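K.L.:
Below are structures written as structure tokens.
What follows draws every value from the coordinates through simple rules; no lab data is involved. From a predicted model like this one, the values you see are computed outputs, not experimental measurements. Cβ atoms are built from the backbone, for glycine too; each structure is taken alone.
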Structure 1
Amino acid sequence: MPTRAPAGGRLTRAPAGRRLLAITIAIGAFLAAALLPAAPSSAFPPQKIMVSINTSHPGAPVPPDFLGLSFELSSLSLVSHYATSGDLVALLHSLGPGVIRFGGISADTQIAWTDAVTPRPAWAKGVVEMADLRRLRTLAERSGWHILLTIGMAHYDPAAGAREAAAASAALGRWLAGIELGNEPNEYGAHDFRSEPWTVSRYDMQAAAYEEAIAAVAPGIPLAGPDVSGSLVFGSWGGEEAMALDPALLTGHHYPLGCHQRIAPTITRLLSIQTRRREAESTGRYMAVSRASGIPFRVDEANSVSCGGVAGISNTFASALWAADYAAHTMAAGMAGINFQSAPANCLGYSPICARTPQALLDGDLSAQPEWYALLLDRLLEGDRPVRLSIAARSRANVDAVAMLTDRGSLHVLVVDDRPRGSARAIVALRVGAHFAGASALELTAPARAATSGVQLGGRSVTPAGSWRPPGRRPHLRDHDGSITLTLRPASATLLTVAPASASRG
């Protein structure tokens, strides 16, 4: 408690010596109050949250290449050079196998394919050529990551698109995950790329022309699409794509906050319960089409705020908390994967990895942003099977959880506390049942939600060379009658690994 001046220490009628003493005491009290830290969360009554887990009907395993990155097509030439320089390969290795997608608005408006019979068009600001694709194969081979490539359709040219697809197939071989036709083609009418009314039927006719041209010169290339801007239009666009083109993969984008929204994006909005509810609805719309068609769905472009992100939100620890929770829910929903949009030259916007200086960008000296740590955490859920989980008193605290069953019979429970530092402690009681015993904990932390540095996973940071090594020992939580109690740190995420009771006894 701060020191208080003694009662009666009034300055007006006291002798000079007593006045000096009172002034000294008052100054001391002021400084003590100013220097004391804010009241810890333990000063407030803790919030108790009951979490029940039912492992009786686990879902399908999360694919081993679930996590991925997405880059603008305009950065393909630069990124392909990182195959033999910089630390991108080491960073990708730390996530295991994955998918790199090249697309974005630049695929339709800036970058064109060129070869001996395909001259560079006047509208193009840059090109992709065979040398870029060969370097990209080297990156794929060295990292173990596959490539999803977008061919622009805004400038309609099926013959050029077919030559590009054939070149990609020849250069990348088995590392080519698929070809997408156009970036957010549902928006072509709004962007004056097509005359109105621009409909999904008109898109399907033009995409079919590309598909036929590609099949004539390079049969067997898997197609992905329709790569729409969001789930609200996916019922029509995704359904029509599935019926008319029968792609190997359905794709679409997700941004919880928009750069042009009337209410400005904030950390509080990004990490709100309302945002999570809207995301659950969006995921449901995507997966309804996927289940009905029997075609896997992948969020091939996602991040916190559209249009490159917002400094003070997209580059903070808040983005890591959001990404860890959202990606885990897409896993639990049965999606095929997710690609986090990345901009290597922009450390102030959204990008899990970026270069902090122009020279670092040329050299491939990439640094891990807060969001990268979320990918490292969720990578531990790949191969798991989602199980049902329910949270009681959800409205009392901004805490979320996802549960998965591992192939070894243990249980993974990711608990994300989105509340700001200084909030009341949240005590989570996990009802796991008699088949499970104690748990180990891996915590994702940072000084605050708005922190842009100081992020650690398991008390460790990503090395300058791009690697992260899990801690040898983790904090252990004991089981009490089928329940495990976890005290959360506000603004953190914790992955619990709950051991089977038989393994504990052994």
Structure 2
Amino acid sequence: MKPIKVLFLSAEAAPLVKVGGLGDVAGSLPTALRKLSEGPDVRVCLPLYPPLKDQDLDLTPRASFQVEAGSGSIPAEAFQASVNGVPYYLIDGPPIACSQQIYSGYNHQNGVKFSFFSLAALELTKHIQWKPDILHAQDWHTAPAVYKLSRIREDESFFKNTRSLLTVHNLPYLGHGTERALAEFGLPAVEHSALPGWAEGLPLPLGLLSADKINTVSPGYAQEMLTQEYGAGLEGFLLTREADLSGILNGLDLESWDPGADPALPLNFSPDTLERRTENKLRLQAELGLAVDPGTPLLAMINRMDYQKGVDLVPEALGGLSHLNWQAVILGTGDPELERAAQSLEDDYPQAAAILKYDSSLARRIYGGSDMMLIPSRYEPCGLTQMISMRYGCVPLARATGGLQDTIIDYHTIHSSQSTGFLFQQASATALAEAINRALGVYQDQRRWRGLQRRGMQIDFSWEVSAREYLKLYKELFHSTVNVER
């Protein structure tokens, strides 16, 4: 049987364009899928943002066509490129060409840009006569394609057997401020639906309403989305779709994140050569201006300065533990108030360092030299920090939420032989401090600490594992329809 054909829509995909975690997923998952023995024919569709035109891409023109809008048709062009063996379709047109930023806030311009892109992606498949079996959309930016497909599938034979999957990477980002743009592209608000009234014109809720299947980036977050605390006001509606909702963990690019070959590390190491890691720690302490001492536990936090990430909890927690022996480094940038709090930690405690900037090379040295990684997120759909930390022998200490609790096995004295890190329940400085204190106690027994490190380093977080789960989901969708051509 021919491979399942998947049209993969995303607002970003590394290495072409990356703003956040969505870019990592969209850049890695299609490649992993195509490498499977029964791999689907995945093709990625991406806006041709103006900065991409300055890259040295080998673009082949594929189609020119019109996208219908209330004010008249809008011209679109599609170009093809190959990225890591995956066919990419890059779509251009006035709404994309006039936008100098990837995201410019939840506003009308964003709504026009991504509505145009979503409908152009569907229209493109007809012009190149490539009929997708699965439309796989990511987040609110491409949810309009899912909604549009549900409106035309019965009347357009080309899409009769196309099924849709919508992946939610961060539920609260619903696409506020884009309602009028959707209506201008013939995507009106629904009425008397299972959605709450305030959501009936928003792109992500409309996609969730009309998608054949919904998934998110961890099993834990899939369950949390059904609760009032994490449901962004849609928890009641999502309960009506619970049977169609699942969670699949994101993967990690094991070639990029490899402590055995990472050129950013002073010394490379593996689970069998963990003793080499100590030299990385000593050099990192010197680089940060901290006392060089292999016996002092070095705590780290690498994150954007965001309330969601629980950054505000760290200074208070560490301040309450100032009588203990520790060092800490915080790397990141973002909210000015949180940056000031991190800087105050450095000012008040000589054993702390705050680096308020983005520095990918330093981040790798921190992963490869510090002893534990603080991840006190208020919510975390999946998270890559904990996966990278474990891969680099840096023991994660995280709040038990979303993908964090799916990937970290908490240290308990009774079951310590299976543990890979430390979890705490409440999003509070007190709970974080208690977890740090517990971890510092275990650190004193280096035999047990080495066990934590080795177990974490040996977990398979590869994209191949995730890709196989997505392939199962594609097959479920594919076999849910009677495809007369097959």
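K.L.:
Looking just at relative contact order in percent (Cα under 8 Å, 6 or more apart), which of the labels 1, 2 belongs to the structure with the highest value?
P.N.:
On the way: 1: 17; 2: 13.
Structure 1 gives the largest value of relative contact order in percent (Cα under 8 Å, 6 or more apart) among 1, 2.
K.L.:
Shifting gears a bit: Assuming 2.0 is distance in nm of label points 7 Å out along Cα→Cβ at positions 102 and 366 as calculated from a single structure, say which of 1, 2 it is.
P.N.:
Numbers: 1: 1.4; 2: 2.0.
This value belongs to structure 2.
K.L.:
Here's another thing I want to ask about it. Supply the structure label, taken from 1, 2, corresponding to Cα Rg over 2.2 N^0.38 Å, for residues 198-349 alone with the calculated value 1.44. Walk me through the numbers on the way to the answer.
P.N.:
Working: 1: 1.12; 2: 1.44.
Structure 2 accounts for this read-out.
K.L.:
Further question: By the measure distance in nm of label points 7 Å out along Cα→Cβ at positions 222 and 390, tell me the structure among 1, 2 with the highest figure. Mind showing how you got there, number by number?
P.N.:
Details: 1: 3.7; 2: 1.8.
Between 1, 2, the highest calculated value is found for 1.
K.L.:
For mean count of other Cβ atoms within 10 Å over residues 94-101, which structure out of 1, 2 has the highest calculated value?
P.N.:
Numbers: 1: 21.8; 2: 15.6.
Between 1, 2, the highest calculated value is found for 1.
K.L.:
To test your reading of the models, identify which of 1, 2 gives 36 for percent of Cα pairs over 35 Å apart when calculated. Numbers along the way, then the final one.
P.N.:
Values: 1: 39; 2: 36.
Only structure 2 yields this read-out.
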